[in-house]
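I've put the structures underneath this note.
Values in this text are rule-based calculations from the coordinates and carry no lab data. Please read these numbers as outputs of a predicted model, since none were measured by experiment. Cβ atoms are built from the backbone, for glycine too; each structure is taken alone.
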Structure I
Amino acid sequence: MPVEIFWYGHSCFRLRGREAAVVTDPYDESIGCQLPQSLRADILTISHEHPDHCNSRAVKGKPKVISGPGEYEINGVFITGISTYHDKKRGQLRGKNTIYLIEFEDLRACHLGDLGHIPSQAQVEALSDVELLFIPVGGGPTINAAEATEVVSLLEPKIVIPMHYGTRAIKLGLDPVTKFLKAMGSDKIERLESLKASRSSLPEETQVVLLEQKE
C-alpha cells in the first residue's frame, strides 16, 4: 500500500500508510495561518520546542507524541530520532533539533525538522538509504536553498519535498521555494495536491515534488 502524503504548510505533513498516520511538526497561529480542525494522527513527531513546530494540541486522535532522539515502534511504524542542531554553532543560538527517520512497510522517509547545518559524516551515514526527504529550504533559522541542495546531494534521496519556506500565508521572513527549485534545476514543476509513494513507484533519479498546502 502506498504512503499518502499531504502538506499542511510550514513543516507539517501527514503521512498515511496501512499501519498508521504520522503528523510532523504542527504549528500554532503565530506563523500566519491555522491547521484544520480535522487533522488527526496516530503518531506525532516534534523536531523541537518552538511554537511553529510543537502545537500538539492541534492534532486530534490522541496520538503518541515523539519529541526527541531514540528508537520507537508504534503501530508497525519504526521511527528513529537523531539529534542535530538548529544552527551552525552546535545549538548555541537556537538549541537542538531532532531529525526523524520514519519507516513504513516499504518506504523510508526522513523529516529534517529545522536543521540549521550541513549534517556530519556520521549523521549522513545514519540517514543512508532515505527514499523520501522532507527538507527546509527557506533559510533564516534553517539551512538555505544552496545548503539544502548540498544536503540533497549528500543523502541522495529518490524524492525531495521542500518545506519551511516563505508563502503568501506564512510571513516569517523566509525565502520563497523558487530559490531551491532553481538550484535543483526543477523550477518548472507543478504543485500536487498530494503524493502517493511506494518503493515500486520511486524514480530512478532524485526528483523534487512540490505540494499544495492542504486546508
Structure II
Amino acid sequence: MRMRIYQVDMAQKDNRYGFKPLDEHGKIDPTKYKKVLDAEVNEDTLLGAYYLFNTVDPHPLYSGHAMTDYDVIVTDEGAFAWNSRLGFQKTDFDETKVNTEGQIKVLFVQPHEKPYVAEIPNTLEAKQRAVGGLIEYVYNHDETALIGDEEAKIKCKEGNRYLDGMGIIAGDFLLVGLTEEDCRSLTDEEIQRYQEKYDEAPDISQEETEQDVGFTMMQFM
C-alpha cells in the first residue's frame, strides 16, 4: 500500500499539540506537521501499519518516531488520524500545507521490486537508514548518482541491479540528483529515465553477487 505518514513537528514552539487527545481538537492544522514517510509499505490495513510503525525497524525510509496520538496516515482512501482510544478516524488533512523543506524526491530501488518515487529528508542519517549502512556513491554522467551500502556484499545482501560495465550493486539503493555540494530532488525527466532503466529486476544469484569484484565509489561518512 502506498502510504504517507505525518507527525507533529516537535521542533515547533507549540510542541504540546501532538500530545492532546484527538477529540480535543476541532481541526487538524497541517502546518504543524512534517512528513516522516512517503513510500510503499507491505501492509494492507491502517491498524497493521500502526503496529508496523511501532516496531524497532519499521521501514528503511521511515524518519519518524513510534506512532502516537494525532499522527496522520494518508492513503488512496483518504487521511486518517490515530487516537489511542478511538483508533483511526478519517479526517481532513491538506498535505500541501505541510512544510516539506529539507525533503528530496528520490527513486528507491530494492531487489526483485520495481523502483518507485519516494521523499526522504536530505540528511546523512536518512540516506544511511534507507540503504542500511554507511553510504557510497556511484556517479552517473548526468548529475545523478546511486547511493548504496558500502558493505552490502560483505553483509551478503542480495544482488539488486547490474550496473553498466561496473558489476553488481547489492542491497537497497537510492537514486538522487546532485548539486555541486549536496543531493537534490530528481527531475521528472530523470525519474522517467531511471524508472525505465531499472524497471526490470533481474534474478541475481547469491554466488554471482559474492564473486563480483565490486566497483570504486566515493564514501560519505
query: With distance in nm of label points 7 Å out along Cα→Cβ at positions 9 and 185 computed per structure, which member of I, II shows the largest figure?
result: I
query: Where does the value 9, 39, 41, 12, 0 come from, among I, II, when P(r) over Cα pairs in 10 Å bins from 0, in percent is the thing being computed?
result: I
field: Source structure (of I, II) for FRET efficiency 1/(1 + (r/R0)^6) of positions 89 and 161 (r between Cβ atoms, R0 = 30 Å, to 0.05), computed value 0.15
entry: II
